[in-house]
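Following are the structures in question.
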Structure P
Amino acid sequence: MSEQNLIGIEEVAEIFEKSVESIRKYKNYGILKVADKIGNKDLFDRQDAIQKKQIVKELQVQDGLSLSQIAIRLEQTSDIQAEGPEKILIVEDEEATREAWAEFFENAGYQIAQAGDGQEALEVARWERPDIILLDLRLPKLDGYQVCQRLKSDPITSGTPIIMITAFLTGSSDTVRGIEYGADDYLNKPVDLEVLAARVKMVLRRVSR
């Protein structure tokens, strides 16, 4: 982790729009973890603080959880992510195609989450926290470009790599547009699943460096 991503507790308090004392409570409960120290000064990861702000807000407001309950929820999520295989979110409106891809990748040892439209994709991505997203371009409610743009602008999902898959991604203008919205790779339909699996491994390897 680079030093420029490390911030003091005062800056964390600014991100959360809370008092320093509140941030100390988050630290004591294990919601925020110290990334490093300089002398007696605790340093925190900026990106982690940004993500935790949104998560804590949602769990407090929507689910009405206490700080101790939020800490437990975060720890459970962390344990699942650390112990389990890599998770793929498949976003595809054609159920038969989605199920075929899910079966293929489950047999390859991945965890699978699914979404059948753009709005569902946003919700599943935020709660399932996949390691990579396979995103069809043509979707109900929100198209793949809109989904990609929103995922990449959301602090919780901004770091999740996206492979855009579509029958319409044929021109250079489409590729440029996808890059502008943050897609990490592209494939045209019909998809060779062996090729797709190789792309998934390549992208995951690239983002883990």
Structure Q
Amino acid sequence: MKKYSFVIFIISALVFSNSINAQKIAVSAAFEHPSNKANSDTIYYVFNQKLNWSDFQGKPGTQFSVGAVTASGFAFHSSMDYSNNVLNIRIGVYAFFTKQDSWKKPNINSDYHLEHEQHHFDISCLGAQKFVEEIKSVKFTSQNYQQLLDSLFSKVYDENIKLQDQYDRETKNSIDVKKQIEWNKKISDMISKVNKMG
């Protein structure tokens, strides 16, 4: 079924004084799995924990012809400290699903359709991991940090949206059973690799 993917862009305010601007900067990034709280509207991605139909708590959109919508994305936060003439910036990246923005129509209850929706959340997880990899692959300076981080995020976000759209297009929103089975294996294999990376 059709997905609804979005992202919340979160970053702590970083204020560089002139003296810090002249110093070294060290940026590290990690994929995080914040704890899920029972009464929260947000579900954070945790490997081997699957969505349930009860998580889809939004009101079905009448303008959609699809049977269910998954609202998921990825975001990040940052913290910093300054020691030994080095500005250390730690970036935590996470994938999330929001219950009130996700919905299903009353006649959609099968495990088959739920797996399709789960894979939209999985694709958001893949985007989060790709963002971590991109952060680790570039050299940050105190002068380019904010602009480069924004650029990397936009690049990975756009790529993730394209993958989400490709998934729906090729499976015809889960109607094409053969293609859905192919994508089930493809996404499961990719998630398994990310999980092994820690």
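A few comments on the model shown:
- Relative contact order in percent (Cα under 8 Å, 6 or more apart) - highest-scoring structure of P, Q: Q
- Read-out helix-only ellipticity at 222 nm (-39500 (n - 2.57) for each DSSP H run of 4 or more, over all residues; to 500), computed value -13500, structure in P, Q: Q
- Of the structures P, Q, the one that 32, 10, 6 was derived from, the read-out being semi-axes √(5λ) of the Cα gyration tensor in Å, for residues 124-179 alone: Q
- Read-out percent of Cα pairs over 28 Å apart, computed value 35, structure in P, Q: P
- Which of P, Q yields 17, 41, 28, 12, 1 [P(r) over Cα pairs in 10 Å bins from 0, in percent, for residues 60-139 alone, calculated]: P
- Among P, Q, structure where distance in nm of label points 7 Å out along Cα→Cβ at positions 156 and 188 as derived comes to 3.6: P
- Of the structures P, Q, the one that 1.00 was derived from, the read-out being FRET efficiency 1/(1 + (r/R0)^6) of positions 28 and 68 (r between Cβ atoms, R0 = 30 Å, to 0.05): P
Every number in this text was worked out from the coordinates using simple rules, so none of it is lab data. Model, not experiment: these values are computed from the prediction. Cβ atoms are built from the backbone, for glycine too; each structure is taken alone.
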